[in-house]
Structure formats: C-alpha cells, structure tokens
Structure I
Amino acid sequence: MTLSIIDTACYYFLLFIIYSFMGWLYESIWCSLCEGKLVNRGFLAGPFCPVYGFGALLVILTLSDVKDNLLALFFASIVVTNTLEYLTSYILEKCFAVRWWDYSHYRFNLNGRVCLLGAVAFGTMSVLLLHIIHPWVLSYIVRLSPPAFYLLSGVFLGAMLFDLATTVKHLLSLNGRLAEIQSALEQYAGQYKERAGQKVDTLQLALSERFENSEFASERIRALIHMRKFQDRRLLAAFPRMRSTKYAAAFEKIRPHILGKKNKDNASKEDTHGRNENA
C-alpha cells in the first residue's frame with residue numbers, strides 16, 4: 001500500500017516536472033520573440049513554470065472524461081486554467097506584495113490577471129495536451145525502470161525545493177530592502193511637503209535625482225538603491241511588468257539600477273560631456 005502511494009506520487013510529480021518544463025519552454029520562446037531577445041521566463045531560476053505543471057495536471061485529472069467532446073473540452077479548459085492563473089496571480093501578490101504580470105494593456109482582461117488571448121491559448125493547448133502531448137509523454141514514462149523512476153523524482157524534487165527556497169528567501173530580502181528605501185522616501189516626501197507647502201507624489205520624487213542628494217539618502221540607503229543582484233535582474237528580465245504593490249516608489253527607484261540603465265545613462269552623459277570639452 002505504501003509503495004503504491006509512493007509510485008502514484010512519483011508518477012504525478014514527474015508529470016508536473018515535464019509540463020512545468022514545457023510551459024517554461026513555451027513562455028520563454030514566446031516572450032523571447034516578443035522582446036526580440038532571449039528571455040528566461042519563470043518565477044524560479046530553473047527551467048520550470050510550476051503554474052503550467054499544475055494546470056496540466058488539473059486538466060488531465062478533471063477533464064479527461066470529456067476529451068472526446070472537443071468543444072466542451074476547449075471551454076472547460078478555459079475555465080479551469082484561467083481560474084488557476086487568476087488565483088496564482090492573486091496568491092503570489094498577497095505573499096510577496098508583487099504584481100508579476102499585468103494584462104491590463106490587452107483587451108477583454110479581468111483585473112489584469114487573465115485575458116481573452118491567454119484564455120484561447122490555454123484552451124487550445126489543453127486540447128492538444130489530452131489528445132497528443134499527454135499520450136506521447138506517457139509512452140516514455142512507462143519505459144522508465146523503477147530505479148530511474150525514483151531517482152528522477154528525487155533529483156527533480158530536491159532541485160525544485162532548493163530553487164523555490166532560494167527564490168523565496170531572495171524575495172523576502174528584497175522586500176526588506178524596499179521597505180527601508182520606501183521609509184526614507186516617505187520621510188523625504190514629508191519634509192518636501194512642509195517646505196513647499198503642497199503635497200507631492202512619493203513616486204515622482206523617487207524617480208527624480210533630488211532624493212539621493214538629500215540628507216534622507218544615507219550611505220546605507222544609497223547602497224541599497226545601487227545594489228545589483230542576479231536574482232533581481234533575472235526576475236525583472238522574466239517579468240518586465242513586475243511591480244511592487246506595497247513599495248511602489250522604492251521599487252521604481254531601484255528598477256533602472258537593477259537593469260543597469262543608470263550606469264549606461266551616466267556613461268553616455270560623461271562621454272557627451274567629454275566630447276563637448278574636446279570640441
């Protein structure tokens with residue numbers, strides 16, 4: 001009985017890994033074509049998009065009985081996959097105070113979390129999944145020997161847990177960093193309001209150069225603003241529309257530094273200044 005439970009868990013976990021990888025591949029290719037450059041799409045550092053893994057399993061477990069009715073399968077898949085995407089967006093936002101994707105610029109979207117274009121794409125992929133992709137994947141899984149079956153499950157489980165722990169740890173650290181910057185920005189905005197006699201938008205001040213020259217931008221705050229970490233660059237490259245819902249001003253303040261745009265802008269200004277002097 002115990003062995004049967006383990007076998008079942010390993011079976012579904014391997015399916016989850018395979019479809020998470022396929023989802024990452026689809027997202028990365030699509031986003032790379034849209035951006036005109038190579039994009040490693042995904043919440044995790046590894047080549048996995050877990051939401052696709054969960055979505056595929058949901059479709060397989062709940063809609064296999066209606067797969068012969070293509071129209072019913074298509075529309076039912078839209079409901080299942082878009083409900084999952086909406087909930088995933090909401091839960092991730094509540095957990096990390098970050099909006100990872102935003103479809104507000106697409107027509108027929110729901111709170112920017114899901115949109116009609118994505119719904120049609122997921123419905124189509126679900127039909128292909130049950131009729132073509134899943135049978136093909138199963139034909140290879142059944143060929144695995146028991147040792148390989150358990151070994152692959154264990155290796156992928158360990159790798160994904162490590163990746164998840166590393167990503168979550170970084171996001172919590174990032175929010176701590178943003179909280180410090182946001183606090184300094186709000187103090188500066190409060191003083192600016194007293195001196196100018198009018199309310200000022202904290203985000204507007206964050207995007208200006210004045211803050212870093214003020215007494216509120218301590219050496220530590222400036223270091224936090226200019227800090228560049230691999231995980232920051234990776235996440236912004238994967239989710240260009242990513243924004244903080246709790247520390248919006250602080251996040252927009254560090255965004256250009258993470259992307260290296262500030263350094264490029266400064267270098268360009270210095271180069272222009274040098275040419276003018278030589279002239």
Structure II
Amino acid sequence: MEQPLIVFTTDFGLSDAYAGVMKGVALTINPNLRFIDLTHQIQPQNITQASFLLGLNHQFLPANAIHVAVVDPGVGTERRPILLTTPCGSFVGPDNGLLSGVISSYLNKNSTDDGQIELPPCLSAIHLTNADFWRRPVSETFHGRDVFTPVAAHLSLGTEPKDFGQPINSLNYLRMPQPIINRQTITGHVIYPDVYGNLITNIPSEILPKSGLTRVTIKDRNINRLSRTFNDNHLLGGDKLIALIGSHGHLEIAVANGNAAELLQASQGEIVTLTSFDD
C-alpha cells in the first residue's frame with residue numbers, strides 16, 4: 001500500500017522549529033506518512049507569492065497528495081480554516097486567498113473578481129469546525145501545528161472530509177493581477193524575486209508575440225531580445241541583464257551568475273513592459 005503524502009508550503013523559513021514541529025505532529029497521528037517541502041521560504045505574509053507557486057506547482061505532485069499551506073497573517077482571527085478537495089489533491093489551510101492559484105485552474109477566466117467566489121462543481125470545501133481532529137490546546141498563533149497539520153494527518157488515515165466540519169460552497173479569492181495587452185505592448189509586473197534574484201513576472205509565455213523582435217523594459221532598462229538560456233548573456237555587454245522564459249513558463253528578468261533583484265533594486269510589484277516590433 002502506498003504511503004500517504006503531505007506537502008508543506010509555508011512562510012516559516014528554516015531557521016526556526018516551526019516546519020519540523022508540524023511534521024512531528026503529523027507523525028504522532030500517522031507514523032507512515034511521507035513528506036515533501038514544496039517550500040518554507042515564501043516571503044513572510046506574502047499570500048500572492050504563495051498562491052502563485054501553489055497554483056503552478058501542485059500539478060507536478062501526485063493527485064492524492066495532501067497539501068498543508070500556511071501563509072496566515074490573520075491566524076487567530078475569524079478567518080476560516082478550510083479543507084479544499086480538487087482533482088489534483090487536497091489542500092488544508094486558511095481561507096484568506098492562499099488557495100486562489102489552485103482554484104483559478106478550474107474557473108472561467110472571465111469570472112475572477114476578488115472576494116467570495118462560488119466553487120465550480122469539480123471542487124468542494126469544508127469549514128474545519130470539528131475540534132475533535134485538532135491538537136489541544138490550540139495556540140492562537142500557530143494553527144499550522146494545531147489545526148491544519150492534524151486535519152491533514154487524519155485525512156491521510158482515511159477520515160472523510162465531511163467529518164471535519166461543515167460544507168461550504170464559496171471561498172475567499174484573490175485575483176492574480178493580469179498583464180495588460182495592447183497592440184504592440186504587454187505590461188505586467190514582478191510577482192516575486194526567487195532565491196537567485198531572478199525577477200518572476202506575471203507575463204506567461206503563451207501571450208508573447210510569436211514572431212518579430214521583442215524589447216523588455218524594467219526600471220528604464222531595456223533588454224533588446226529574449227534569451228533562451230541563462231548562458232545567453234555571454235553575447236551581451238555591460239552587466240549582462242537578460243530576459244527569458246523560466247521553468248514556470250513566465251517571463252523572468254535575470255543575470256546569469258548574478259542577481260537581477262539586487263542589480264536593479266527591484267522587488268514585488270515592479271512594472272515590466274514588453275514591446276514587439278516587426279522584423
């Protein structure tokens with residue numbers, strides 16, 4: 001029998017014990033669990049970054065995976081703890097928009113306003129109200145340990161989602177800002193800088209021009225073509241700033257063996273413009 005899998009995505013970092021403690025709590029409930037750390041390095045309280053990474057990367061994990069997602073600046077308030085069941089896994093976390101990137105895969109692209117959004121038929125959600133499945137006592141500041149992880153561990157043992165609480169048909173949704181497309185320009189922005197200082201944007205490759213020349217502009221700096229790899233920058237002069245399509249399928253600004261975020265002093269929200277020209 002295959003061992004159940006819990007996947008963690010948090011902003012806890014690795015210097016404190018928070019991530020390790022959650023795994024310990026899970027193992028006290030189900031000693032046969034396996035774990036994957038998608039990341040514990042989400043920028044603190046950056047729900048947008050976490051939503052983006054979960055939305056892109058959950059598709060690479062087993063469809064029966066149980067995700068514990070904790071980027072929870074509202075911990076201890078009236079925001080709901082939830083369990084979301086999808087065709088590509090189950091997700092336990094706060095109802096604060098963190099799961100928007102996952103939900104967006106199943107939505108009509110034209111019906112994505114912020115706020116409460118009704119779930120499509122292929123998704124189901126539970127408001128976690130049954131404290132029998134929580135660790136006691138429950139800390140007001142660490143629901144990752146005392147609510148979300150215990151629920152995930154019990155779910156891995158075969159507990160039915162309905163046993164954890166009350167069914168709900170809508171969740172909080174944060175719409176990922178979309179690039180603006182005009183005749184010859186696409187305007188987007190940086191979602192986050194990764195660990196290498198590559199600036200990941202919200203401009204997906206599928207909307208880029210299929211032919212012609214392309215110029216990418218960020219902070220009054222022009223990059224006059226798209227590179228294929230990080231090593232293409234040996235063809236360029238100066239500080240070797242490049243633009244390319246990264247493994248996520250989105251436009252990135254990078255410096256091979258360098259740090260574009262530091263070079264440009266750029267961070268989340270920085271405007272990026274792509275201009276296309278005929279050959």
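Looking at Kirkwood radius over Cα pairs in Å, for residues 97-248 alone, point out which structure of I, II has the largest value. Working shown, then result.
On the way: I: 20.0; II: 19.6.
With respect to Kirkwood radius over Cα pairs in Å, for residues 97-248 alone, the highest-scoring structure among I, II is I.
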Check: With FRET efficiency 1/(1 + (r/R0)^6) of positions 9 and 73 (r between Cβ atoms, R0 = 30 Å, to 0.05) computed per structure, which member of I, II shows the largest figure?
Finding: II
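Quick check on the output: 19.4 is mean count of other Cβ atoms within 10 Å over residues 177-184, derived from one of I, II. Which one produced it? Mind dumping the intermediate values first?
Details: I: 19.4; II: 11.8.
Matching structure: I.
Between I, II, which one scores greatest on percent of Cα pairs over 33 Å apart?
On the way: I: 38; II: 29.
Between I, II, the highest calculated value is found for I.
Have a look at I, II and say which one yields 16 for relative contact order in percent (Cα under 8 Å, 6 or more apart), as calculated. Don't jump to the answer; show the numbers that get you there.
Numbers: I: 19; II: 16.
Structure II accounts for this read-out.
One of I, II was used to compute mean count of other Cβ atoms within 10 Å over residues 145-152, and the result was 25.6. Which label is that? It would help to have the intermediate numbers written out before the result.
Numbers: I: 11.8; II: 25.6.
Answer by label: II.
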Next item on the list: For the read-out distance in nm of label points 7 Å out along Cα→Cβ at positions 129 and 185, a value of 3.7 was computed from one structure; give its label from I, II.
Entry: I
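For which of the structures I, II does the calculation of helix-only ellipticity at 222 nm (-39500 (n - 2.57) for each DSSP H run of 4 or more, over all residues; to 500) return -4000?
On the way: I: -24500; II: -4000.
It was calculated from structure II.
The numbers here are math on the coordinates, done by the rules we state, and not lab data. Please read these numbers as outputs of a predicted model, since none were measured by experiment. Cβ atoms are built from the backbone, for glycine too; each structure is taken alone.
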